[in-house]
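Okay, got some structures for you below.
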Structure I
Amino acid sequence: MPKIAIILSSTRTGRAGANVAQWVLRQATRRGDAEYELIDLAEVNLPQIDEPFPPAMGRYTHPYTQQWAATVASFDGFVIVTPEYNHSFPGVLKNALDRVYAEWNNKAVGLVSYGIDGGVRAVEALRPILGALQLADVSATVALNLRTDFADFGKTFTPGKHQGPALTTMLDQLLPWTEALAQARDAKAAAPA
């Protein structure tokens, strides 16, 4: 069964994303088509990039980078839950993405965003970075609006009825890509050097 990490990328105190990530985890787990696990970047606690070599070299010297590389490598695909901050996504997510390289390659990713306008600019800012990491992002996304999918300006998560089907559509796209890319990784690993 494929392993999918749900990455919670907000680390703010009182963040709305914790409830969103739990909702994604509950909905995804009910499907029974993959093993889903939540990764909270607030708990991963990666410092700013301090490795002496570029991540593409794969020469990680610090234990926390080595641990992060092992964590990322252990998953077949990802769902990133991100807020929109200033028309982009949180710096902690950029740091987590940039810290390792090959461990992301040839895997699929789905995006769940939230913000005043559903976090759509965070998604658009993420897409070129995901491509540079050889992550295949699926086209369906979940865009949660702070005005309509939350009460008390983000304090209470109350997703609209259409959001469950939107998440289903995104996961329906994510799983076949995850499985296809796993086969591609296996074929590449089995090829003679």
Structure II
Amino acid sequence: MKGSPVGTTVIRPVQASEWARVKELRLSALRDPVADLAYVESYEEAAARPDGFWRDRAAGAAQEAGTTRQFVAVTGAGRWVGTVAVLIEEAGTPDWAGLPVERRQGHLVGVHVAPEHRGAGVTEALFQAALDWAWKRGAERARLIVHPENERALGFYRKAGFVESGVTVPMATRPEELEWEMVLERPGSDG
């Protein structure tokens, strides 16, 4: 399995056969203290999902030619310590919130890096892998959704070059709260 190294940690796409590791990493992410701001499901909801859900999820995110790709950070010891998924959204279709997608874009979701690996370049490397994959598929921009109180994530996204677009969407778990869309234009595009 090839990937991009960060020290002894390798960034690579998931494989369909790794569904149990995908599940384990997601459950770990949902234990994060800000998980209620960062994810649309709870630990309990995810833990209750049948194995078939996780098999399908890993298989869909492992297809090179598909519209979703999940990248993971794996230490030299084989521990999975981070992840990000990117979804290709087509112009003229509605997004997950029912809003129209105006341009072909990559939507980064499910970002998580284990606390002891933050600040070591792992998140940057995960984002680079996801963005490279989206750009190779003709995405004109990348976007993500963030809760304004998720200061750690907001700070990283800004550092990575994402800016608030002015679009807000109701939070999936608490519709009375709004989340921000942040975007990054494809390098060399006019935006």
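What to note about this one:
- Source structure of the calculated read-out (mean count of other Cβ atoms within 10 Å over residues 76-83, 25.0) within I, II: I.
- Given 18 for relative contact order in percent (Cα under 8 Å, 6 or more apart), calculated: source structure among I, II: II
- Computed -13000 for helix-only ellipticity at 222 nm (-39500 (n - 2.57) for each DSSP H run of 4 or more, over all residues; to 500) - originating structure among I, II: I
- When distance in nm of label points 7 Å out along Cα→Cβ at positions 12 and 164 is calculated for each of the structures I, II, the largest result comes from II.
- Which of I, II yields 124 [volume of the Cα convex hull per residue in Å³, calculated]: II
Read-outs: derived from the displayed coordinates by stated rules, not from any lab. Computed from a predicted model, the values in this text were never measured in an experiment. Cβ atoms are built from the backbone, for glycine too; each structure is taken alone.
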